[in-house]
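These notes open a run of structures that come right after.
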Structure P
């Protein structure tokens, strides 16, 4: 009876803490269990029992540009840091996305279809795994699952894997990687990788469908990439052997860029076909890269791309510099400026917003297609206008913070990184790109807000697709973060952001870790903001309910008709054609759905306009008041 009472008392306390801490926010049972196990805390900090698994990867890969064959071998040491005994191991084989029978949300062309990955050898702790053994091995879509019940992996222990594999680089419309001409490639999602085992779901068994992006453990990588001796290779991490692959002249230029504040053209259009850039002592060169504690590794290669680089001090207290490169085809005229744009972007992120020194030692922007982030390397297409180049460059660089430095699960919570990457460069894009990114987001959100197809952000985005997903993970959260910044004030918002980044860099936060951190650091219960913006269906709609003017005092009653709290802007036009503007942040809606704004004015008012094109409002017909007719 005593044991039963103690258990009841314990769960009663947990329940009371939960009710107080969730601040009226719905918490699913599986996530709530993590707080009960104390892997996470209701104040937003990692719990005292927080853990995450990791691995060391040593990979050797050969790429034949003519046949497009990628042939690799890897050795993996996998660390089970969890308190659980693992009875199966799950691998992501993402190139299997291109197999005919694989599940996809992303359209691909017929020529992109392939046989996927051929696994030539698979050793587990030196024992051969027979992949054809259907009782112990399941391979479906992009997942490979191995039953290890006979020899499970205990807590705080390791398991070794050796895998030989190959695949053909697919042609056609391959998402986020591919062939950009006959000798230029961006290789991503390319090696068998242990899936995430975490404190929320256990094994991550969501198939990669082409639409969702990253969720990987933080691991260490040593990668050797062998290519013909006329090719350059640019990759995640730091090049370990530049003197073995670059001739003396280009080695000197490469090394000088690591300390240069001015862009250096390592390979120019006049030199690119000279045959004097890469060493030719043998038919092939092996480029060796190393990266520590990152969620993925990617590389690119070409035999005719130009190469610019520069560096920047991102932390004046330590004089730490970041190497920044742009690698591009001669025809991409906008890319001649990309290294400098990237440098300005990193300076902005390091010193203004989020105001955290750029976390990695290097970054390369490769001229492929679209816009896609990977740790320390980005795959960007060219843009017709400079504003487009500034926009895609700054957006993808923002991703180095989210989801890489802060390890977001993009399969479920894409708004935690895509929304941040939308919001963080707003001011930089407006100044450097000379366009208004907020205006584009407001108009896009207004179009979808409150419609049947719009879904709340807290629905795992694995269950969304297409335009619905874009609104939920880019547009709506981008505006929500921006309005919150002004509601809290830039200084307090910055303190919350810094603490969130400090607590969760190198870890895997879920949305509640973000919400609870902001609540705790700000000293405010922000559930009035989190709930409508992130959890609920609804739309923004403010209305002038009534207005009055007497004895030099104007009073305007404004009603929040929709559920979304937005800023309030009033423009009062007077008889002498002068205008008076009144602005309140979204914080004004903290405890009320109707507000009264009072203002002393010296000239009789004629009309009032509520809102602006920078504030979303789904019904603007109720935003006007005319004193001459006293009608809306």
Structure Q
């Protein structure tokens, strides 16, 4: 075992024998692992014992630990909750974690509103509304909502519902809204319909069918035959959906069945959602950081992170084997659900068969994904090899940087840089350059400024060690790497500009540069009079087009953001007596130009440096 540094030894000697959470940090202050312990002193010191038997992954982690921070808690349950929050916050390299866990979509029913609308969200909040999910694909959410809207036509608009509007929107006319805005349904009737929708999302389809049958019979008895026929059509639509929901359990209970598959460091977890014995949906989730961890630990970490975000906790969770911290996790799930939750590891019978079926589905899903990843990798490799041959490069261009300019008639110009590594985008290294002055109609000048700033940063970063202040987003790392291929959006003029910048920095022989012109998708190169034209079906051309289009998208988004700021500033600065300092004070106080417009003279005058007279002038001007 490597000798423990004095700093770490002092920390280890002072650890308390209490429950809590520990954060391990590297030399740069980055959190690389978060763990919990019933006894912090025993657990943390166990990593550094002379004869500790670590997995290769844990050994690597321990070798990078430079500092340890602890947070003492009152109980193991409190430590569990804190650990989950910290993993979500820091996403440490050595923790097992849900891949892209913040991006899963949910169906949100605005139940706290008088007339609840239905929408898609990617964030669960404690706001009194109801959430259903998570779903791993946005298309499956939209598909579910499309079916429901035809059966139970809910609101999607933000209008204030009074029931007195003169006309309804188009959705009412085509049967996709029940029209509470014009009083076509009362608030009580509308909320009763949304209750049915929520029951449907919970898998309580039998209850929905029963209620609709009662409504249909009541309408028929009252001789409201048109309404009865409309309810009949909804019932038929629901029955078609229910037919696709397989009955797989005779027990009328709510269950989640969880199993997973692993192969060469990849881990796929499958979850089947069973409600009242009926399979209403299934989702798969990919894990990061699971390589080298045992199955018990992988399953434990998934359960904690999945149910931390899950909109619903069932009364029973079926698992393939035992997990760590089973009792404290059951206690936590009970608190989340408000009633008892059982973690079950079935040994025989129907439940055992369910777990095996989910495990088989997890294995098939992982095999399918790995085949897809392999195909994508092959496509990228083929495209890069084609680029190497077409451009006569020494090696396939593993790192490609692309630049584009966006402005509106010279106003608020922005240059963008996107980075692709081995044919896939590396969004953490995307950068934008606000071109100065903020009104430049010369695209060549804008490109020159952006590239000069980029390679100046390379020159500055390459002459010193890789360092970045803790928490600093724009470290030297992204600038000190030279691209294997530089791409600019444009033709011969833009390529010449880029080549001149490379010459000025002594990089013309090290960094090949090309331009991709939009009109005919021609490739321009320095020293070549005629452009290079690749076949339309060429994987190399498709890759270049994808990179160019991504640079254009990123530049346009950045330009629009800057244009809004410039427009806001110019309107304010046209007002006599409002200069940069007062403009900044106003925008910081109100947040937007619209908010200033809505403010009273007294509210504007309350901003430091404004006063009543100038406030009246501002109000009149806006």
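Can you say which of P, Q returns 1.06 when Cα Rg over 2.2 N^0.38 Å is computed?
Details: P: 1.06; Q: 1.19.
It traces back to P.
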Using helix-only ellipticity at 222 nm (-39500 (n - 2.57) for each DSSP H run of 4 or more, over all residues; to 500) as the calculated read-out, with -6500 as its value, let me know the right label among P, Q. P
Given that semi-axes √(5λ) of the Cα gyration tensor in Å, for residues 273-536 alone, derived from a single structure, equals 52, 23, 18, which label among P, Q identifies that structure? Q
Suppose P(r) over Cα pairs in 10 Å bins from 0, in percent, for residues 57-328 alone works out to 6, 26, 31, 22, 12, 2, 0; of P, Q, which structure was it derived from? P
Work out which structure the value 3, 14, 15, 14, 13, 11, 8, 7, 6, 5, 2, 0 belongs to, where P(r) over Cα pairs in 5 Å bins from 0, in percent, for residues 313-384 alone was derived from one of P, Q. Q
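Out of P, Q, which has the highest value for FRET efficiency 1/(1 + (r/R0)^6) of positions 209 and 513 (r between Cβ atoms, R0 = 35 Å, to 0.05)?
Details: P: 0.85; Q: 0.00.
Max of FRET efficiency 1/(1 + (r/R0)^6) of positions 209 and 513 (r between Cβ atoms, R0 = 35 Å, to 0.05): P.
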Note: mean count of other Cβ atoms within 10 Å over residues 81-88 at 18.9, derived from one of structures P, Q, originates from structure Q
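Since every read-out is calculated from the coordinates, none of them should be taken as a lab result. Quantities reported herein were computed from a predicted structural model and do not represent experimental measurements. Cβ atoms are built from the backbone, for glycine too; each structure is taken alone.
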